[in-house]
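Throughout, read-outs are computed from the coordinates displayed, never taken from laboratory work. Small disclaimer: the values here were computed from a predicted structure and weren't measured. Cβ atoms are built from the backbone, for glycine too; each structure is taken alone.
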Structure 1
Amino acid sequence: MKTITLPGVPLPAPVVMLGLMRIAEKSDAEIRDLVNAARESGIDFLDHADIYGGDWHRSEARFADALRLTPSQRAEFTIQTKCGIVPRMPTYQDTYYDFSYEHVVSQVEGSLRALRTDYLDILLLHRPDALMEPDEVARAFDDLERSGKVRAFGVSNHTPGQIALLKTAVRQPLIVNQLQLSLTHAPLVTHGMASNIATLDQSVSRDVGTLDYCRLNGITIQAWSPFQIGDGSGVFLGSPAYPELNALIDSLAASYQVPPLAIATAWLTRHPAQFQVVLGTTNPARVRQAALGSDLPLTRPEWYALLRAAGHRVP
């Protein structure tokens, strides 16, 4: 498993990580099997959020219930969680976002209790809060760092401008930006290849240079929904909507003697930005298959051929 270094995070970070959004209804044994499959594949980096599981901290608590980690076992994992979304629940009529000092600190306290740990390795702000006041976020981050409750910080789904605004007050490095990215949903990557080409939709900027900004500022991009079609209609692997892409993936899989899922992973991990791929599956076999692509040496012609077969323009 290829690894990278994240500032303030003690363990090397694998380029494939395990997302635990969908474990709330799984049994303890199923959760253990999933996490064990990840560990056996070199994945010790876990992604949570306070809203995962349909109620506050439910998936975090299910993880802790199933694993029951001792302090020494806890230290073998990098545990990341997110806060800032207040979802529609029985208590709340509609979703909104909250980066206030009180909300951030209280949600971290809730995550620590649910996860049965004294500290978080990384805390991400989940989705941008239009009412954000950078000084409040900075005060929350300072208190959480000073108390030892959070070691490192980042964001999710943020633009360069939003990150720059946070950095006017936040003194800690923002080390991660978690963003939707897959072979079939790749405006982060493909816009820059087709910029200023008339009448081409791909030339329209939808991310205002997020990839380049993150690379220039030492921010690691974590790719969520790495195998999903961009419109959320399902995975592209095996989809009749992408016959050319799947034919090429199958051919490369046979050539490299790996499952097709490994090729889809390798397309992301081959990029020099050193993306981390967030696996959302609860199937241990799929975790193992994806992990095989972590350092697969796709050639430049193969990487670009996959991009083209996914429907993107290579001018």
Structure 2
Amino acid sequence: MQGTHEHAGDARNDAILIDINGEILPREKAVVSVFDSGFILGDGVWEGLRVEDGIVLFLERHLQRLFEGMKTLDFKPDFTRESLTRRLYELLKANGMSSGVHIRLMVTRGVKSTPYQDPRMTITPPTVVIIPEYKEALPENVERGVRLYTVYVRRGYSDVQDPTLNTHSKLNCIGACIQATKAGADEALMLDPHGFVATCNSTHFFIVRHGEIWTSTGDYCLDGITRGKVLEMAAELGLTAREKNFTLTDVYNAEEAFVTGTFAGLVPVTEVDGRTIGEGSERPVISRLQTHYREIVRRYVEGTGATHPRA
């Protein structure tokens, strides 16, 4: 097991076309400068996107988060949301892709005149890279669930490195992932500076406690798109969902637990720190949410497809 992002290889990915600054290139020629801010400093923001039935799911929300990240980091893009949307769909069409696709959309500050952190050393507009791949979560892993391990690496304060920004600088999450892997788990569960549960290294974390759905306050985690959909779905289904502080004691005694992410959707958590979560394999709340999530996706695809050309 390798966590929620484990997937089967697909030979079609060997011949994918990649967009770099608006130029569509074959995989073997898709390169960026060694002076690029993303390579030198991890100075960039990114989004992971899913494509189903020719539609990039929840794209408006992803682009909002991307542009807010660029504004926070004082990037000056030479493109608009509309032009970036066109490029995404043109690239999908060039690849003949319509479903089962995961896109990594990355924007760095740009190429620098010399390897140094000062943004004033940047001499080009932002670098934009769009990588689409045929990639789907393995159904058996989504059904079986994942095992988490609570790591010592914390999600920090926003005045050190804002954990709500989806930047290329992911060393704290990488360190958390390494520790969880060494402990034999699939992903890491991370605490906030006060010892409350925050998030996982690459997904968001929820528990079902006393019949309610709990997730962290959101103060120390990314504003997840799928996380937000779960909160919306709970309201639609008449379930109580709370963003609140809770501890590992609550986690160990939860009736159910799950993680969320753009790639795999909603995935059950079967074990945390060696403790089995829940009783048996029955997960009524997760099952309802998983079913309703597919309905939310269907609605979005049909609604967007009626007003936007599909890939």
Structure 3
Amino acid sequence: MIQGTHNAVADPRNKDVKIFINGELFHRDDAKISVFDSGYLVGDGVWEALRLHHGKLVFLKEHLDRLWQAAKTVGMTLPFSREELTENIWKTLKANDMHDGVHCRIMVTRGIKKTPSQDPRLTISGPNVVIIAEHKKASQENKERGVTLFTSTIRRGSPDYLDPRLNCHSKLHEVQALIQALEAGTDEALMLDIHGFVATCNATNFFMVKNGEVWTSTSQYCMNGITRGNVIRVCKENSIPCYEKNFSLFDVYGADEAFVTGTFGGLTPVTQVDGRTIGEGGFGEMTRRLSNLYKALIQSEIEKT
């Protein structure tokens, strides 16, 4: 079985989900985009992913804020409002009779090109919008087991050429980092910034715990994670010392605990980095506490009217 923070419990209902493409719904076997799509040709697109918990799209505003910011960053004008996109998300969820334990991914590319090219002036359609909703729950067994990391030689880029905060379709450097980790026999990749400090993982954000303090990287070279921000939030609300700072592998190897965060898996403990066991090599006390506080925050979002 594949191990990692995106390891989901198998659900046979996903064989027949309907996919939203530009206003229409298609069975997943029939959901297709042209080979002239900008996202396929040159990775020219942005995306967002969010969770449906007990009938509520949690942290929806934050996810939409991030999507609109990404579109502005790449110079893409979205020809629909937030309300219209939200309606289409719900249209997709209702068509699939989805109410809980759902992972929803929204992808927006610049559109269809008249010929293979990176030039946006050769785009001959409006943006293509795809919404994929699946019944996906994180594997509790995987969460209790934790994940192992390998430090990749692929660095997180500088904001002046590909800002790590941008959720774009160009993910090849992260794929390269993950391949290195898999070839090293671990689950996922830890990535450093251009100065050699710990930045993030290939698909999640990294935290470590030392002497009762929670450390995570500065926001300069890490992904703009909404779960990351919420962990920092619950730390502040519960008087848990939390610092966004530069730190190196020297600190990580001597950490009491470590964990990664993401929209799908929430908090997942890290048991090893580069073959070094972190703490007791399991789900640490602080990680467990923060995981419970994060779950409580989600519950408070669900209960909001």
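Things worth noting here:
- Answer label among 1, 2, 3 for the case where distance in nm of label points 7 Å out along Cα→Cβ at positions 59 and 115, calculated from the coordinates, equals 4.4: 3
- FRET efficiency 1/(1 + (r/R0)^6) of positions 163 and 259 (r between Cβ atoms, R0 = 25 Å, to 0.05) from the coordinates reads 0.90; which among 1, 2, 3: 2
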